[in-house]
1. Can you tell which of P, Q, R yields 37, 30, 29 when Cα extents along the principal axes in Å, for residues 136-247 alone is derived from it?
2. Among the shown structures P, Q, R, from which was the value 66 of percent of Cα pairs over 20 Å apart, for residues 32-199 alone calculated?
3. By the measure distance in nm of label points 7 Å out along Cα→Cβ at positions 64 and 296, tell me the structure among P, Q, R with the highest figure.
4. Starting from the value 19: which structure in P, Q, R was relative contact order in percent (Cα under 8 Å, 6 or more apart) calculated from?
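The numbers here are math on the coordinates, done by the rules we state, and not lab data. Computed from a prediction, not measured in an experiment: that's the story for all the values here. Cβ atoms are built from the backbone, for glycine too; each structure is taken alone.
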Structure P
Amino acid sequence: MLARTMTIVESTAAYERWLSKFLEPIVADLKFKHESMRGDVFTFFRATFYFWAQLWPQLSAPVSQAPEVLAVGDAHVENFGTWRDQEGRLVWGVNDFDEAAILPYTNDLVRLAASAVLARANGDLGLAVPDILDALLLGYSAALAYGGSPFTIEERNEWLRKIALGGAREPGTYWAKFLKLKHWRGSIPKRAAELIADVPSDARLIRIVHRRSGAGSLGRPRLAGIYEWRGGYIAREAKARAPSAWTWANDGSVKDNATALPLIWKRAVRCQDPYLRVTRRWIVKRLGPDCSRIDLASLPKLRQETAMLRAMGWETANIHAGSANVAEIRRHLHHLDRNWLADASAAMVHAIRKAFREWQGH
C-alpha cells in the first residue's frame with residue numbers, strides 16, 4: 001500500500017494550475033473530464049497520469065529507481081493504434097506520446113500492467129492477472145533480446161491486422177462520426193491554423209472542429225480540419241503541447257524533458273508516420289480510419305488477448321530500444337525479484353482505486 005502527501009482533489013487542482021502556464025485549457029472539456037473520471041476506475045486511471053507520477057517514488061527502490069530511458073510515460077492498453085508509414089504500409093504501435101519523458105523503464109511496464117488489470121476488472125479483458133503479467137514481460141524481454149522490430153501489419157502480423165481493423169474503423173463509419181462534429185466557432189491560434197492547413201493546395205476545407213478524445217489530454221485545445229480531396233476525405237489535427245506531468249510531479253526542469261518527444265520518435269524502433277510532427281506548442285498528426293487509436297471495446301470478441309499483450313510488451317521495448325542503455329536495462333530486469341511486476345502493479349492499482357473512490361465522493 002502506498003502513502004501520499006496530496007489527495008486526488010488537491011493533486012488535480014495543483015496539476016491543472018501548472019498546466020495552465022503552458023496552454024489555455026478549454027473549461028468545458030475540463031468539466032467533462034472531471035465528470036468522466038467518476039464513471040469507472042479505468043477511465044479515471046487513464047485521466048490521471050499526473051497522480052500516478054506522484055505515487056511512483058513510493059514504490060520499492062529497485063523498481064522506482066530503475067535505469068532511465070526515453071519512455072512513453074502514459075503507457076496503457078488503450079494507447080495503441082495504427083498509422084501509415086512513408087511507404088503506405090499499415091503499422092501498429094504506441095499511439096500517444098503526450099507524456100513522453102526520460103524516466104525509469106519500469107514505469108511503462110508497471111503502468112501497462114496496471115491498466116490491463118483495471119481493464120480486466122472493467123470487463124474489457126478476459127485473461128487472468130498472472131497471464132496478463134507473463135504476456136507483457138515475455139514480449140518486452142524478447143524484444144530487448146532481439147533488438148526490437150516494428151509491427152508492420154501487411155504480410156506479417158496478419159492476426160494483428162484482423163484485430164486492428166474493426167467495424168468502428170470502417171471508412172464510412174469513421175468519417176460519418178467525424179462529420180457530425182460541429183464547427184469550431186472559437187478563435188484558432190495562428191500557428192495551429194497553419195499546421196492544420198498543411199494539406200494539398202487543392203483540398204477543400206469542409207470545417208474546423210474541436211475534438212474530444214482520450215482521457216488524459218481532455219481540456220487541452222485540440223482542433224482538427226476535415227477536407228475533401230480528390231474523391232475522399234482527409235484530416236489533420238493540432239493538439240496543444242505541454243511538458244510531461246512527470247516533470248511537474250518530480251520537480252524536474254521543463255527544459256530537461258522538452259526534447260524527449262521528438263527524440264523518442266527519432267530513435268525508437270518503429271516506422272514513423274511521416275505526417276506526425278511536433279512544434280514548440282503543438283503536436284500535429286494525420287487522422288483517418290487507419291490513423292487512430294484503438295479502443296478495447298471496439299476490438300472483435302474473438303481476439304488473441306495473450307498475443308496482443310505480448311505485442312504491447314514488445315512495442316514498449318521498441319520504444320525503450322531508442323535509448324543507449326539497453327544492455328543495462330536487460331541486466332537490471334534480470335536481477336529484479338520474480339514477482340516485482342505483480343507487486344508493483346498491485347500496489348499502484350490499490351492506490352488508484354482508493355483515489356477513485358475519493359474522487360467519486362468529492
Structure Q
Amino acid sequence: MPELELIAGNRATRVVIECGLIGRLCDELHHSGAPVPAASYSLITDHNVGGLYAERVIGSFHKAGCEIREFCVPAGEGSKSIGTLTKIYEWLASNGVGRDGVLVALGGGVVSDLAGFAAATWMRGVPHTICPTTIEGAIDAAVGGKTAVNLPVGKNLVGAFHIPVFVGVDPTVFATLPRRDIAAGVAESMKHALITDEAFLDWHETHADAILAGDVEVLTEFAVRNIKIKGDVVAKDPLERTGARMALNFGHTVGHAIESCGEYELRHGECVGLGMLAACRLSNIVGLTGTALTERVRSLLRRFDLPTVLPKPLDPDALLAFMRRDKKTRAGKLRFVLLEGIGKVVIDDDVTDEQIRDALAMLNA
C-alpha cells in the first residue's frame with residue numbers, strides 16, 4: 001500500500017494509493033486526522049461518478065457507523081461555477097452543516113476543485129477529503145490545495161488554497177476509464193516529467209501501451225511518481241509566492257485559454273498538451289532550446305492519441321485576451337513557464353505578442 005505524506009506550509013495531507021480503497025474511504029479518512037466522528041459528512045459528486053461509485057463510498061461510512069448525505073452536480077466543466085457553488089452552500093445550510101462538518105469530494109478535477117472551494121469558504125473553512133476518480137484529478141487537482149471555480153471571462157479566477165486532510169487514490173477506478181480520459185491524464189504527467197526529470201519522460205515512452213491499456217500495476221506506479229513530484233514542488237512554494245510552484249503551470253497559460261475560447265470541448269489534459277507544445281515552440285522562438293524538444297513532445301502526445309493541433313482554429317487575439325487575464329500576469333505582463341531543456345524551467349515575462357502568435361500558429365496548422 002503506497003502511502004505518502006505531502007507537506008504544504010504547516011498542513012499535511014496523507015495520501016494512500018491502493019486498489020479497492022474506494023470501499024474503505026471512511027476508515028482511511030479517520031486514520032488521517034479528520035474528526036472521528038464528525039458532526040456530519042457531506043459527499044459532493046457528479047451525476048456520472050455518483051452512479052458508479054457513490055454507493056461504495058456511502059457504504060464505507062455506514063459500515064463505520066457514520067451518516068453521510070450526497071449532493072450531485074451535473075458532470076462537466078460547466079459545474080465549476082459560482083451558480084453551482086451557491087447551490088452547494090444552500091444545500092449545506094439546509095442540512096445544518098456547521099464548522100464541525102467534513103466535505104468529501106468524489107470525482108475528477110471539476111468536483112475536486114468545486115468541493116474544495118466550498119470547503120475552503122463554508123463557515124470560513126471546514127475539513128475536506130478527496131477521492132479522485134480520474135487520472136487528471138489524482139495527480140493534479142487533488143494535490144496541493146488549489147481550489148477554484150471559473151468565470152465566463154476565464155478559468156480558475158475565483159479560488160483559495162485549502163489543503164485536504166486525506167486523498168484516497170484507487171487505481172482500479174482508472175483502469176475502467178475510457179482511453180481518451182486516460183490519455184488526458186497523461187498530459188499532466190508529461191508536464192511533471194518535462195519540468196523535473198528526463199528519466200520519467202523516458203518512462204512514459206516505455207510504458208505508453210501499458211498505461212493506455214489500463215494496467216493497474218503501471219497506473220499505481222504512475223500515480224505514486226506523479227503525486228510525489230507535485231508534492232515535492234508544492235512543499236517548496238505552498239502558496240505560489242516564490243516562483244518554484246509556478247513551474248507546475250507549464251503548458252497551462254495557453255491551455256487554459258484554449259479551454260475557455262474553445263468552450264471546454266476538449267479535455268483539460270488535451271488543452272494542457274497543446275499548451276505544452278506551444279510553450280516548447282515559444283522556448284525555441286526566444287532562443288532557449290532547439291527544435292528537438294518540440295518534436296519530442298509532439299511525438300509523445302501523438303503516442304497517447306492526444307491532439308497536436310486544434311480540432312478547429314481559434315483566433316490568436318482571442319486566446320491572447322484570455323491569457324492576459326491569467327493569474328500569473330504581473331504589471332500587465334504575461335509570464336510564461338518555458339524550458340531551457342527537460343528539468344530546466346525558465347519564467348519569462350519578456351515575450352512579445354508577435355512571438356506568442358508565432359507559437360500559436362503551429363496549433364492552428
Structure R
Amino acid sequence: MLHVLAWILAFAAFAALLGALYQVLGSRRDAKLYPPPGKLLDIGTHRLHLLESGRPGPAPTLVLEAGLMSTVLSWSSLQLELSKSFHVVSYDRAGLGWSDLGPMPRTADRIVDELHTLLEKASIPPPYILVGHSFGGLTVPVFAARFPNEVAGMVLVDPVAPGEWNPPPDHDLKQTRIGAKVCRRSAILAHIGVIRLIATLLTTRARNAAAHLVRLISRGTPGNAGSVSSPWFAALPENEKAMAAVFWVQSKLALTIASQLENLPASALRAAQLPNPFDKPVVVISASTASERRRNGHAAMAKLLPLGNHIVASNSNHWIMQEESRLVLSAIQDVANRAQKATESTTRNSLASKSHAGAL
C-alpha cells in the first residue's frame with residue numbers, strides 16, 4: 001500500500017513539474033505574441049503598464065482607472081476618442097494585464113500610492129481628471145482625497161458605491177469570500193498549468209469536459225457565474241474577452257483579484273470615511289441595470305458633493321463606456337469645462353488680489 005502511495009505521489013509531483021514547465025513556456029510565448037501596447041515602468045517594488053495617448057496641453061490630463069479585473073483594453077475605444085482633445089493615460093493595476101504582481105494586500109490606499117508613484121515616474125504632472133469604472137470608481141475618490149490639489153475633477157462610471165458595503169450585506173460578504181477562495185484555488189492551478197490547459201481545451205472538441213472542470217474549480221459561486229457561459233464574461237468588451245486566454249491563465253491575476261475582493265469592505269469603508277467633501281466637479285453615472293441599492297448610493301454620493309451631478313445611462317448595462325460612450329465623453333467634457341472655468345476664476349481672483357495689494 002505504501003509502495004502504491006509513493007508511486008501516486010511521485011506521479012503527481014512529476015505532473016505538477018510538467019505543468020509548471022508548460023505554464024512557463026506558454027507565458028513566454030504569450031509575451032512574444034502579445035507585447036504591451038504601452039510601456040512598463042518600474043515603481044520600485046514592481047512594474048506597471050502605462051498607456052499614454054494625446055498631447056500634453058493646458059487642459060488637465062485624463063487618468064483612466066479600470067474595473068475589478070479589467071485592463072487598459074476596457075478603455076480602448078474611449079481613449080482613442082478622448083485623445084483627439086486630451087492628454088490621456090490608462091494603466092493596468094498591479095497583477096492585471098501586462099503589469100507585474102504587486103505587494104499585498106491590494107487595498108484602496110495601496111492602489112492609490114502605486115498610481116501616484118506611476119504618474120510621477122512617467123513625468124505626467126497634475127492636474128488630473130480621474131475617470132473610474134466600477135471598482136476603479138471606488139479607488140479614485142481616495143486618490144482625490146489624498147491629493148486634492150492634484151485633482152481637477154472626477155467622472156465615476158457605474159462605480160462601486162461605498163454605501164453598498166457599509167455595512168456589507170451578509171450575502172455580498174459571503175460571495176466575496178467565496179470569490180476570493182475560488183481565485184486562490186485558481187492561482188495554484190494556474191501555477192502548474194491547469195488553467196492554461198483548460199483554456200486550450202475550450203477551443204477544441206473537449207470543450208464540454210473543460211467546461212465541467214471550470215464548474216468544478218468554481219464550485220460555490222452563484223448560478224452559472226463560474227461557468228464558461230457566465231453572463232458576466234459575455235458582457236465584457238470583445239478585446240477583453242479575446243485576451244482572457246492570455247491574462248486569465250496567470251496566477252498573478254487570480255491572487256490579485258482574491259486580495260481585492262478580500263479587502264473590498266475595508267476599501268469601501270475607507271472611501272466612506274474620506275474627510276471633507278471633494279469640492280471639484282464630479283459626475284456619477286449609473287447603469288440602468290444597476291441595483292436600486294447602487295443607484296441610490298450614486299445619488300447620495302453626488303448629493304454630498306458641492307459640485308456633484310448624478311445621471312443614469314438609460315440604455316446601458318455595467319459597461320457604459322462601450323454601450324453609451326457618448327454619454328461618458330459628454331460627462332468628461334463637462335467636468336473638464338467646469339474645471340477650466342474654476343481655474344480661470346481662481347487666476348483672475350489671484351491677479352486681482354495682487355493688484356489690490358500693490359495699490360496699497
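1. On the way: P: 50, 42, 25; Q: 37, 30, 29; R: 56, 33, 26.
Derived from Q, not from the others.
2. Source structure for this number: P.
3. Q
4. R
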